[in-house]
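Please treat every number below as a calculation from the coordinates, not as lab data. Computed from a predicted structure; not experimentally measured.
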Structure 1
Amino acid sequence: MDARPSPRPGSQEHTGDLVMALARRVRRAYADALAEWHITPAQSRALRVLASRPGGMRPSVLAEELGIAPRSATEVADALEEHGWLRRAGDPSDRRATTLTLTDAGLDLVGRIEQVRLEASERVLDVLTPAQRRTLHEMLTVVVGEDQ
């Protein structure tokens, strides 16, 4: 039996707690799925950001896109480079700068990770009927749309 107190029906705290619990569950399923490649969720986000810029980007831009400190972006890039998923090259517009681009192996991994990400979400949401999933999607689109 669940020892948590029953929240008031329609309580915003309860709904917010449920949304946060769902997000944690999806993130946990995603992180577990990524373990096959010994990659962290932060590294997978970096791969997706880098894949969105085929011409590459400077580490400072990667840091900005990920919302992390430049030092952290360097550490993420180092790990991706060690795996052979990223390459560093001189920036043609500024010899002092470095550009980060994905290798072919990195681009391939991005596609596989995207599939794993979708499958992890699907496993968590499998308890819903198709109608419930549509309703949840519509509601979340409205709520998330307020921030964007």
Structure 2
Amino acid sequence: MTAALILKEKGAEVVSVGAETRLSEAVAILHRRRIGAIVILDEKGEVAGILSERDVVAAIAEKGQSVLQEKLRAFMTSGVTTCRKSDSVDRLMAIMTETRIRHLPIVEDGILCGIVSIGDVVKHRIAKTEQEVGALRDYISSG
């Protein structure tokens, strides 16, 4: 299973904003859309950063509520780790484990194509495992 198959099931919509967006607006989007991260795009539409719930908590813990009026540029994670549509679920899990991140934007030829979360990856890994168990049960019971 690949990132492309996950996107086919869940959809390729990515919530994104610009780096000049205020942190309070991004927090409202995260809450309203019930998502854990928002992708920040530059003027060319390329991934410039990502803002996760962790980033929000760290900003408020370090500087207090006043940061909510500041722009995302100051709090987003730049140098975003991304993946490709052809990456396997095992590869996605390895990237997320090694880098301790929970959201991976999918980029092809510089264009943002989607995003996968750790929840998406685990869901698909569990489904694959359940299919394998079912196939083994069928094999054992048939013969």
Structure 3
Amino acid sequence: MVHALGEIHRVLASGGVLIDLRPLCDRWSIEVFSARETRHTGHITDLPPGLEDDTAANRAMHQAEINGWFIREKEAFFPLHYVWDTASDMEKWIDEEWVDFVGLDEETRRATRSTWALGDADSRVRVKVKMLLTRYRAIK
């Protein structure tokens, strides 16, 4: 990744902006919600490859700063909500799309299914993903 950042630095104009926008593993919260209430049912399980990817990306950005390529100007965290109509839709998405990065333990699966099944007619399931947004300024 440091090589890619070097290439970005090479082609980015002096004073240009690099945006680092990515999800961070952080035991994302799972909720069943409706117009009437929100119930927390558990957390996503962070898997080693996802944690390793976060560490590698953080190291690469730090190395780019050490190399004098970029200056970090602003950094913020915000939630990004993934929403599904049913608990089984959420499980399928996680099992198929996020399989190498995060997972669900059986207790959380059961709690989410049960809470959704007993919820209001408009109940849905959401995962609150922790997002990182950092702005870097290129130095030439």
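General observations
- Answer label among 1, 2, 3 for the case where helix-only ellipticity at 222 nm (-39500 (n - 2.57) for each DSSP H run of 4 or more, over all residues; to 500), calculated from the coordinates, equals -12000: 3
- Ranked by relative contact order in percent (Cα under 8 Å, 6 or more apart), structures 1, 2, 3 are led by 3, which has the greatest value.
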